[in-house]
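Below, each structure is written out as structure tokens.
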Structure 1
Amino acid sequence: MQDRQDVEAWPHPPVTAHRRVADEDESRRANGADWDRYADEYQATHGDFLGDAGFVWGPEGLTEEAARILGEVRDRDVLEVGSGAGQCSRWVRRQGGRAVGLDLSYRQLQHSRRIDQASGLVVPSVLGTATALPFPDDSFDVVFSSFGALQFVADIDLAVAETARVLRPGGRFAFSITHPTRWMFPDDPGEEGLTATQSYWDRTPYVEVDDETGATSYVEHHRTLGDWVTLLSDAGFRITALLEPEWPEGHERLWGGWSGTRGRLTPGTAIFGADLLSGQDSPLP
């Protein structure tokens, strides 16, 4: 599951974990509020690692400068879905791209504004959701999501369709997610996180409920690698890359369940790159 245990000094309400169905509305309400609560801790804990204008695809630290999965961004219109404090979009702008951010969390966007003011490199950002992008058709050359948006979406087919809608023909869609095989293991950075305890094919969402209020406080959704291939193909995308970054030698940073102990043996992040086919290139129905 996603990063749930970073800094003990930050207070967290007691929760009980469940495996049950959770729809888009419940997921959106829970995760928006969760990221509002978690934003200060997240930026304090990971801000130096991410950089004010850095672009890393996940806890392994693979940068876009090294991966080059977005392709050319100079003079391109670029949308980041799940932009957080805008670090990746700020990197794109530094490369000459016209990046715009979108996030479900108002508090994360406040952090983006804070960094805008401190750095002088402004990322225009809007509050919104991946399933209803507030942009016209054919608005962008590149849409990307760096580690933290798509696994929180229940209606993922709608989110991928929305990406296709706002992309221009031939545009690039790139995103990183928790590697689907991680779903089998406990979210533990130690040896216990290397023992499979549940089925890779069990797609029942992971749900946390606040013990005090009874409200759903967090929802995460799982798709297999095959699910992602089918989702992209059905929406008119051709997959051009699938990266599974290895854990770098000497990299001992803990990030929730990510660690050298696990990362040297099993992948923690999957990065997809896909191009939107033009009408004449679309696969046959």
Structure 2
Amino acid sequence: MKSEAFLNYYIYNAEVYETEEIHPFENISSSMIYEVIRIIDGIPLFLEEHLERLRKSAQILGQKIHKSDEDIEKEIVKLVLMNDCKNINVKLLCTNLEKEKQDFFTYFIKSYYPEKKVYEKGIHTILYRSERKNPNAKVLNASFKESVKELLEKENAFEAILVNEDESITEGSRSNMFFVKNNKVYTASGQKVLLGVTRNKIMEVCKSLGIQVIEKSIYESEIPTLQGAFMSGTSVNVLPIESIGKDHIHSVDNPIIQKIGKGYIEEMKKYLQSKSAK
């Protein structure tokens, strides 16, 4: 596997390496899980939920991560200080899961956060016929990632929305998907998608706002009838979708999506304030 490590340093099995030293990445096997966490002002956002999901991914594959939450957090903090960077995404990657001596990487990756104008305009998305084998486990699939990337560049799209064999929409290639129809929010069942940390927070926000969420897949044929749609993820928060293929949705002006977006930002602020106060 090619090194994704960004900036000056990364950590491999508790040892610090310069990013030019790429040989540890050669130890990465096909059995690997990962997690991406956004760091804001030096604080890993929703860290506890991300670590819980990382362990759940291992559990789904019949394995267990040996490294403790405390040690992982210490490595993230160390990386922030060594690279002198407080606003970026950090990637945790655990490989050779089945072995007694696992390999654990902690490193920064190139991070993109949409500008204000992207939220104001909305994004263009495309449909992509694919289905994850283990949707609840965050497993690295390099070939899938590369093929989606090529198609997005070809179609000048921001995200690919996955459609399975029965023509129902599950999730995005790197995100969770939400749809507004009849003033209700629809999202695929938790059994069919990656249970994103941002997704879970959005579900909590909707509940607090009195917005009904129905965990049920939207079919491709229903796209023209939607009032709005948005994707969610570590780097994008709540990002309105302007179009899916040739269908325009105009999600930016949807009042339900606007409320959810503001509510999620408030949840982020609360978490960051609680951590900075310690």
Given structures 1, 2, which gives the highest value for mean count of other Cβ atoms within 10 Å over residues 44-51? 2
Thinking only about FRET efficiency 1/(1 + (r/R0)^6) of positions 20 and 188 (r between Cβ atoms, R0 = 30 Å, to 0.05), which of 1, 2 has the largest value? 1
For structures 1, 2, which has the highest computed value of Cα Rg over 2.2 N^0.38 Å? 2
For volume of the Cα convex hull per residue in Å³, for residues 84-179 alone, the calculated result is 148, so let me know which of 1, 2 that is. 2
So if we calculate relative contact order in percent (Cα under 8 Å, 6 or more apart) for every structure here (1, 2), which label has the highest result? 1
Given 24.6 for mean count of other Cβ atoms within 10 Å over residues 76-83, calculated: source structure among 1, 2: 1
For structures 1, 2, which has the highest computed value of distance in nm of label points 7 Å out along Cα→Cβ at positions 28 and 132? 2
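Read-outs throughout are calculated quantities, based only on the coordinates presented, and are distinct from any laboratory measurement. Just so you know, these numbers come straight off a predicted model, no measurement behind them. Cβ atoms are built from the backbone, for glycine too; each structure is taken alone.
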